[in-house]
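*Asks:* What follows are several structures.
Read-outs: derived from the displayed coordinates by stated rules, not from any lab. Everything numeric in this text was worked out from a predicted model, so none of it was measured. Cβ atoms are built from the backbone, for glycine too; each structure is taken alone.
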Structure P
């Protein structure tokens, strides 16, 4: 839910009758003294620090570690425990009360932004408190056991290169069995309350959880770091770690077995036949809260659905203009399917060739950036393959660099079969997941003098309209960079944009308008020309992560609208580097605050 102090941005103004107006960075009164501002600033700094610590301890694995904060890499957290969950919300309510007592007008403009952001974060977290999200602790797309298994590789968000890092990971392995038992207890309560996953999701979870079991400790994925211990480790450390890891996995394997038996014998029979969130108790309000959380805007499902249909029609028209350039002469409806089937667009035979092509694209983009960006991160980007464990169900994605420099930002490319990997979408993917998309935003955050809760703010859903909106906006810059002079790559960009438009239609269709999973899959196959397997992968992601997929298009349209406004009002004074510095320069911002910052920049530039 949006705090009352924020404006409703440009995009929402066309959908709502009476947009509010407010500038969250209004200057303090001229007579404000340093003595007046000092105590308020100290109170705010303390509260901001406490908020990040509370949030990181609440969700150290999927929030803190995933955002590049390695200080909590020895903890899993028990956020799904009802008692812990209630305590956390109680802490947030207390923080809200303390924040309300800070006199905003006495703060300098940068601190006013921090205050507004902290108020937004607390409001957003508490807006979801009435809904029993802890009763759905597992899904096939994003879960603690599989994430921890992926971290065993040591190449992602949790590096494994020192004895301390090995000890941290061991600590997490030891905590996984209690977490699993709590998850089973929650799901049993969910069965009683009718808050359960759809059957198709449980069926997708089962093989994933079953694959985490092992006949012996030594064959477990959680033991696998021991097989790759650095040669620099001492003999005693190696022996101790091997012993302790084996003992931890021996304790974990029975819990994994309990989980699989529970999913098979109890949860699958109780799983629902319905598709969307509206089938859950209080599901319509729950989904509306998720929309507000993901988009930062008070948009209705129907409004989002209609926007999606308009965008699908617009992009379809642009794609039809490419048919002749790609050598296609058939009906427009079959064009995407034809492109997908063309072997001429699939030149790879090995995974290494795919990675090499991405790295060459990266080098090309680097030469284009100076004309459009003055604010760039120091951290470089690494392109790597999605781990095999999750490759079948994952989408291409990015993990941010660690603030301590222990690992870089990584674009994870999902390559199941290199011979079937099309080059059409590679440029758009690199711009979105890499530079100047997620990497510019996430890496810059680690280099700015920001409070921790702002520095580590890339992976929480309520910031997705900015984070994913920026990344999708970054894709559009491929045209300016000359990457889309190649009609094959331009088709890939339009096809990627079409996916984000289709998401508006499908997500709202399933969760609010009664669409079945099968109808959503069929719509994606027909509209995008993707395989049924690809459509199934996407649809089942939206089923367990409602409204998150709306953030991409909503955020991108907002940034484009703000850029159009700036170009219109500034004329020859408009500067791409200056505009992008405003968008990126304050870190992650909810869309209403972002609009206010751009409006202030326009006013100053005039």
Structure Q
């Protein structure tokens, strides 16, 4: 096997073209085999195999630096750059990251996981090299989906203006996670719809219509028109931004790709190479269903069947309830940023397509769009992963909260997301949302309360946010109507009280059962609201208990627990009530399964019980 002989890009550069073709097949087989056991970003990585081979074959890496946008297409890159054996630990706790990570390898420039960043990063590197008189090259690899993000256009505009020595490879597969959205693909329509162009086209068709071979020739002419769109218009667009445009070329044809790339690397200034690839390439099932094989759990490589979950997810619970509510209230609209599958909103798209908006990888625009819709009397629900909500913070403050328009933020994947690691954990939303004026912020305890929270949020005439975790949903019972800012007492106790936020209530209830065996009696409160605080209940708890423990699946620094502690101090109750905040430390959390990370950071029921015993003992 060729793959067995590849331990670094230097080994790769000793191979001939036929050996590289064989290597591409072996890499795909290895990626499919490992990802079927670990889960991961399969279709995107399969589509970029030849791209990774060509880059390391033609570039003098690591001196020449390759910056990958998002980074979920880098599995072949990881294997080529000395991580072949470690690849078996992909996305596991203390194993190999599913994204580029400079802590793993000198061949990784950045820890990446969000879209539209690579051109900015690469321009910064290229400009620094110029200042240092460093002649090594810089390459940014960007998917067409990432071009829907404004940061990509800002970087293209400035790189072209500066004349930065930078090669941008536009990996075009018509997909980001879901099919790419945006005007870039339609830009060419302006030329094709031009009256002069169309008069010429009609005259040519009329002329050809009189010829015997017209029926065979006209379809070929239409194919030529489509190729004209792909060849001329993108080039014009990028050339206007100051980039020299090359392509498009077949990104799976190494005979064409390698000499083209080698030639471009020697050229100075800003350049774009347009590469056409197929997501899921080499694995028929992923080629046919690239959306389903973008990010996969464990699956059977023979059939493509995924391991079935026992319960439907919180995302699916949210989406189904939203559809039910929207069928009754015609003002409700749904917005997502290239995540209809992940957020569950593909169901809304299917059931109510005219009120569904997928803006592409453009979270800031999603929130601005929601503001305008709300201003005109609609009820927009913006479903975005917690980690990606960070990308539209200014819009949440300026476009929604300051205007006080009733936009609902459905914050999916709030808390620990598992194997995707630090770029995707949603542990900061509590801290950065709760300090914004005018926003109601909720954290439902289970699937029924998520449904009720969504209905409540849509009845509010101000911005509202709901955070809920990744994974299978569950029911904890004790359903009670939701009142603004009111918590729910689930049990009384004698020794101390636990006030749990959202997903942590499940662990708190288990913890109570464990402690009961040791004759420790604790009260449990379902906080429900991050903002506003249930001040009257807090005063009641301060007066009743000497110890109050808060638990949240989020960063303690600036978190909800600190808000409770601050309120206690402000009211002067800290002299008689000890507040203990439990949650996640002030650090980036590594990859790992949710259950694994809960244990590692002491948020599982058993760890909580041990901590509470220690608190009582003191």
Structure R
């Protein structure tokens, strides 16, 4: 995401993979003239090869510099070199440093230029330029003045890192010392967050109250009177047995001091400031348009998240059309299963009938493991390219479950030591429905995020910024596309599971309406909730959480349906053009093997592939 290095770290921990600095926009396009001018003589070919080599060196240097600038990025991909470091991501000095970084690397790449490049070299150049340009364009918006909400929550990020169940390793004595050093920087970040929120109050850039009331319980769940009662103590409880007695004693004392004298007091300060001061300055409005420069801010968010030049009003209209189409399909399924009431009462039936609920957390997790086994039987039909990374299903941790989505994916580490993880939310068990399992697994796990992100990371021929970057419209669009191919994979044999797919697609279509409604058209939170209740079988609990997510993360939710519609369009185009020569496995290989791309670049790439298959 474009918001900040800290927001990136939080987002990748709590949700899904996103690029280090910025998503790209649709202004990239594979250049026909550049392709046409590529290597026609030995001297031209040599010049192009030399330029590509210079750019490859630039990308490698950029990646190394970006990991030093954002050591959390290194930790999340499994590079341990900076596990002891934690810059103050919210400080003016760090923000200025990041801005200079983006501007300098953009200038370096432009100085080399793209003339003569073709193929992957041209693709990498265009993606790099667009990413860095978007980062520079985003400098005018002061995200640091909105440092925390119920989704972008640095406190939860700290707990996840320090609990020993996430990206921060706790296997060696050095690992334990690394966390001591890194965690000692957290209080300064929290204090800067408070200072930035005070500045935001002066500037009129404050969070909606409806978001911040959700932050207080999150902080309360972390704050404990004794170090041993906190999640930060878990690494001590789980300390490796082969540590020496001296190291065990030293680390135990050091962690007790860290938690009692540094972390818990800083959590208290953050919590007390938000509850006792900031809360009275929060706003009753919920849209970006209520903020200074808010219209331009949201337009930037829309452009970077969708990688298109569509306006919020155009996206809103597309959403209304898609909601109406999908609603008709839902009603046809209601007739198919023999339900006699209208669609609204059918939604109520699906939400309230006990047959669609899980008896226990174990039953829910067992259900997803069964879906896992079923999907893998169907994968060979559609996919010949598979990831090497391992995969696990885990429940969402209790301290963040209340505000978390129903399912989330965390990518594997670069070296494979940490698997890809599909987190299943078991909070409020009655709200988790059996008919939602198959589509959610296809999206978040296999063949959705786990396949796409893992395969991308494993493409060692790509520059690192492409292997570990991403464009939400592609990443989330592909995952939503995977829900639509469930029949091909042997899923949706139960019509209620097919309803789950329609419900999920409707959910993403409603986002086009609601997100733009909130941030561009003046919709209230209550209007957004009512709209989603009227057009889906989602539970009130889920709808409330989702609407508040759109408030907290403007335009991010637009990426899903935008990307899915483009990928589905490209598949239909390929099938029509190639007829009996169309091979869905080859299509999926083309879709996945070059990693995440802006939609305009993806379309150009797939058009070229279609043309190559026609000869």
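*Asks:* For distance in nm of label points 7 Å out along Cα→Cβ at positions 391 and 543, which of the structures P, Q, R scores highest? Write out the running numbers ahead of the final one.
*Replies:* Working: P: 2.5; Q: 4.9; R: 3.2.
Evaluating distance in nm of label points 7 Å out along Cα→Cβ at positions 391 and 543 on every structure, the highest lands on Q.
*Asks:* For distance in nm of label points 7 Å out along Cα→Cβ at positions 63 and 95, which structure out of P, Q, R has the highest calculated value? List each step's numbers first, then the result.
*Replies:* Values: P: 0.7; Q: 3.6; R: 3.0.
Top value of distance in nm of label points 7 Å out along Cα→Cβ at positions 63 and 95 goes to structure Q.
*Asks:* Figure out for me which of the structures P, Q, R the number 1.0 belongs to, where distance in nm of label points 7 Å out along Cα→Cβ at positions 127 and 463 was derived from the coordinates. Mind dumping the intermediate values first?
*Replies:* Working: P: 1.7; Q: 3.0; R: 1.0.
The correct label is R.
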